[in-house]
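A.B. asks: Given below, in the form of structure tokens, are the structures.
Coordinate-derived values only; no laboratory data. Quick caveat, the model's predicted, so the values are computed rather than measured. Cβ atoms are built from the backbone, for glycine too; each structure is taken alone.
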Structure P
Amino acid sequence: MKIKKSKNFNKDQGSFYFEDYIETNRINKYLKKNNLFQDRIYLLFFLFICLILIFSIRIVHVSLNKIEIFNNINSPQKFSLLRRDIVDRNGILISRNVKSFHAAINPRLVTNKENLLIKLRLSFPELQIEKIKKQINNGKYFYLKKRINQKDKEKLWSLGEKGIIFEPFQSRVYTHGNLFSHIIGQVDYDNYGVSGIEKFFDKDLKNKKIIGKPLELTLDTNIQFLIKKELDKALKTFEATGGGALLMNVENGEILSLVSLPDFNINIRANIEDKKYINKITKGVYELGSIFKTFTVALALENDLVDPNYVLENIPKSIKCSRYKISDIKEFPKNLSVEDILIRSSNVGTLLLARKIGEEKFKKFVEDTKLLKNPDIQLEEVGNPIKFKWNKCKLETISYGHGITTTPLQATTIYASISNGGKIIKPNLIKKKDEEQEDYGRIISKKTSNQINKILRKVVTEKEGTAKLADIHGYFVGGKTGTSQNYSNKNENLNTFISIFPTHEPKYALLVMLENPQVAKDLIYDYRGTKIKAFRNEAGWNSVYVAGKIIKRIGPILAIKNEDFNENYVAAKNN
């Protein structure tokens, strides 16, 4: 019994123990499951907090930074310049690459074709809607508008059509439009230079090693603007069909301004075939007339054949050379000094000096100055002077600028070389350091140069001079006029004036040229307080007048930038 009881007791105890184990096991499992569930909640809560934090940071970033909201599919993340900037001598921007867009349509992304066409018709009435409709129906990707401006881009984006794609590309922008059209040139759609500076320095402008360094030109934007403004006025005043102006530093050949009219906006990519738009300064080839007389007189002085006061006696009214009769358009005294021949611009007197010089020495001068060669300048748009043979009467006719052609650039460069003491210079458009200047030799001595400068000053100051209207107080202007006729139409003139200033120590040479100007009958000239009207269609009545206006406008700028010139200007003004 005890044993049994004991067994029962044991049994009961064992049963009790067994039941307690099972219940405890269940509770433990429940607790583990509950803890796992709580861990997951905590994890999800943590992730949720992280997402909120991330979005908050992004919202703050977006709010503080302006971002592009347009459709920029295929847009590169980093804007990497393909071409260098071009700036003027003062660092003023002339040309730069910017991010631009073509507008294209992907027909597969267009949800409602009719609706899109209606929107385009309303927003862009100039577009050919029927053509666009055919292209959309064709189902192929096509360009809607190329090289769109910001205004058009915003209008297209506002249509809310995902089928309109904006393709990014680098566009070359010219900040001054027409101002440098004949010098800077243009690039094509692939950023390759096709004309002007852009073409001549194409490889250099795309050099990745110096992509951040702008190409510095010798041009001065402010001076270019003022000269162009005066030349524009001149074309209207004298009803000229075209014109040009060139300002050059006579010491180093730096070109501060080069204007050719009519000009064009280089931001508008268009093929220009009309010859009136050529660069008249570097590519135009002309007979420049009496400005050549300066070269003849300089050669006669250089070869010690005469001095400025040497008098040629009994100068005939005309001279027959072969079958040609050469005479002056005005009647001059029979006896003229060498300087008077240039001051009064006598054809016959210059011819007699040329005969004293001789053909061989004149040939050498033409060869040394490269008068009949292509201009040596950093542009491909250059003219090729017409070749001629040194046959009978050639010496006589070229002595006064008839029968020989050249470009205005070459003529101005020779004037600069003659006036600077005789040093040969080369025209230059790229800014260089002073130590980079090269020695190209001489064409005349300093003595001859000084003699010529004094005579050129008298052409402006003397009563008999042909350039009285360029005598702007304080600038000591000297120069020579040239009037030539068009072979095919004798009613058409090319009127030129090349000036140097200040003549006692020349710094600048300025050429002004007008094509086919007319007499400005309503213009009243103010010459030293005297009111006069024009009655002749010669350079002295138009090109000289314009040059005077230009010098008066640009003179203060040049004086400020040139200390010596400034001192002379102030001294003259005080006197």
Structure Q
Amino acid sequence: MRYSQMFIPTLREAPSDAEVASQKLMMRAGYIRKLAAGVYSYLPLALRVLRKVEAIVRDEMAKAGADELLLPIVMPAELWKETGRWDYYGKELLRFKDRHERDFCIGPTHEEAITDLVRNAVKSWRDLPKNLFQIQTKFRDEIRPRFGLMRGREFIMKDGYSFDVDEGAAKETYQKMHEAYEKIFTRCGLKFRAVEAGTGTIGGSLSHEFQVLADSGEDAILACDHCKYAANVEKAEIRKGPGTKDQGPRTKSKYKKVITPGKKGVEDVAPFLKIKVEQIVKTLIFETDKGAIAGLVRGDHNIKEDKLKILAGLEWCHLAEEKTVNTVTGAPSGYSGPVGLNIPVYVDQELSMMENFCVGANEKDAHLIDVNLGDFKIEKEGDIRAAVEGDGCPRCDKGKLHEHRGIEVGQVFYLGTKYSEAMQAKYLDQNGKEKTMVMGCYGIGIGRTAAAAIEQNHDEKGIVWPAPIAPFQVEVIALNRDQEVMDAAEKIYTDLTQAGVEVLYDDRDERAGVKFADADLIGIPFYVVIGSRGLKDKVVELKTRQSGEIQKIALSDIVQHLSKNCHIVPGTW
């Protein structure tokens, strides 16, 4: 393509509301333009990058046995009501009524639509397994869209869904998709980690996120320094300490009440009672689909709701409002305690190592000291606290967890029968017995993958694209309008194009400095620079954007050199 014929509206400065490197650089380099909050137009350069990512996804999905289709973006409310997500999904679900006052939504994800399709088409075990995917525009009405393509409201997503005869077959498909995702992100030229993750609004019981490692990442990841274990902070497990006991009979103690006027936070109670924060046990009240429950954790730690949900077998839970806390405990927040509490109490495993600790007294301005686990009824013990830097790895005896930042670009879920049971997606097995299909779900953010690549690959001059997803492989730059220079540039451009190399030819009537600045900003992997001085010696300069290395290549060899080193592998475009 000729630069003069392309729409590449570069900017000298990034817009004031651009926050992260990918957003600033994609705006400045003419890749995207903002239409509304969290809604962007993809300009020609961006579209070429997205198509590269999509082609890699399609190629690996085909190799893994997945079949592409395209579902409607608009879905009737009835399907979402079948699974209960019409009410549960919340305000991120963009809902509207048609002219007949029927309720619809714009799809943020398509579990209901795909399950409806398969349940009506698949009746026998002979028709399974099915592994279907699409690449489609989605919409989620984020309360605070930010970071450009990293957290937009409208975005392009690859979402896939598998249907198997049983759990064993479904988990084999899950593993196959996990491996395919590793190949996809490797082919995109990204440094990433697959981490254990929670399932969020999608649901299910097993999930891995694919996180591109970058300092600007929104997500905190904890990874072992000795083995391959990694998880996001919502999911990260903690190794049991050497003193951790299994649940069993507990000794009661002679606890006593102490008055703590106006002292309710652990930071206030500890110095007032002249004890360490680690000697306090926090009691937090949660509202859940099964009613109010209490979670107990050491004073210097926090409870992770996802972990509590799993331990208590909940669909949802969140911290209770003040009114609920008053009703359940008889006291304001900050004075809650487990002794005498008439709701299920879930205890973090670390508390089994504690004795004679301090808790709230369920009475304003009062706490109990010298409390032990035998002084109250425990529903269940387990790992419910947030892991932190330095915690022991749960998978090996030697490693410790260290925190990294990551950008989630993909996630795989083992759904089980969450949707197929709710929507009656059944089949007949070999014996004519009706069974429920077992499902998996697999997503990749196409635009987010491109943005994450920039977060991981940029410098002060601009973008440094990984070669497999760069909009072009080579940029040809003519330093001046001298006829000999223009003729040589034209020939190199034509010959490279005919050799199958994707080339952007900067044929503009601009100063050399402008062309170099734009080339660095756009981030194409290789530049061929043709100038009058070099032509006298029958050489051109070849610059590698990533390293900054400049080589002098014979004019007669440049096409062969670049076609050999930059040829596009089938399936990447």
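A.B. asks: P, Q: which one has FRET efficiency 1/(1 + (r/R0)^6) of positions 53 and 517 (r between Cβ atoms, R0 = 25 Å, to 0.05), as calculated, at 0.40?
C.D. replies: Q
A.B. asks: For which of the structures P, Q does the calculation of FRET efficiency 1/(1 + (r/R0)^6) of positions 181 and 549 (r between Cβ atoms, R0 = 25 Å, to 0.05) return 0.15?
C.D. replies: Q
A.B. asks: If we compute Cα Rg over 2.2 N^0.38 Å for structures P, Q, which one ends up with the highest value?
C.D. replies: When Cα Rg over 2.2 N^0.38 Å is calculated for P, Q, structure P comes out on top.
A.B. asks: Let me ask something else. Give the label, chosen from P, Q, of the structure having the highest value of FRET efficiency 1/(1 + (r/R0)^6) of positions 317 and 421 (r between Cβ atoms, R0 = 25 Å, to 0.05).
C.D. replies: Q
A.B. asks: Here's a follow-up. With log10 I(q)/I(0) by the Debye sum over Cα atoms at q = 0.09, 0.10, 0.16 Å⁻¹, for residues 117-236 alone derived from the coordinates and found to be -0.33, -0.41, -1.02, which of P, Q does the value describe?
C.D. replies: Computing log10 I(q)/I(0) by the Debye sum over Cα atoms at q = 0.09, 0.10, 0.16 Å⁻¹, for residues 117-236 alone on every structure in P, Q gives -0.33, -0.41, -1.02 only for Q.
A.B. asks: Which structure, out of P, Q, was helix-only ellipticity at 222 nm (-39500 (n - 2.57) for each DSSP H run of 4 or more, over all residues; to 500) derived from, given a value of -8000?
C.D. replies: Q
A.B. asks: Compute relative contact order in percent (Cα under 8 Å, 6 or more apart) for each of P, Q and report the one that scores greatest.
C.D. replies: Q
A.B. asks: For which of the structures P, Q does the calculation of mean count of other Cβ atoms within 10 Å over residues 453-460 return 24.1?
C.D. replies: The value was obtained from structure P.
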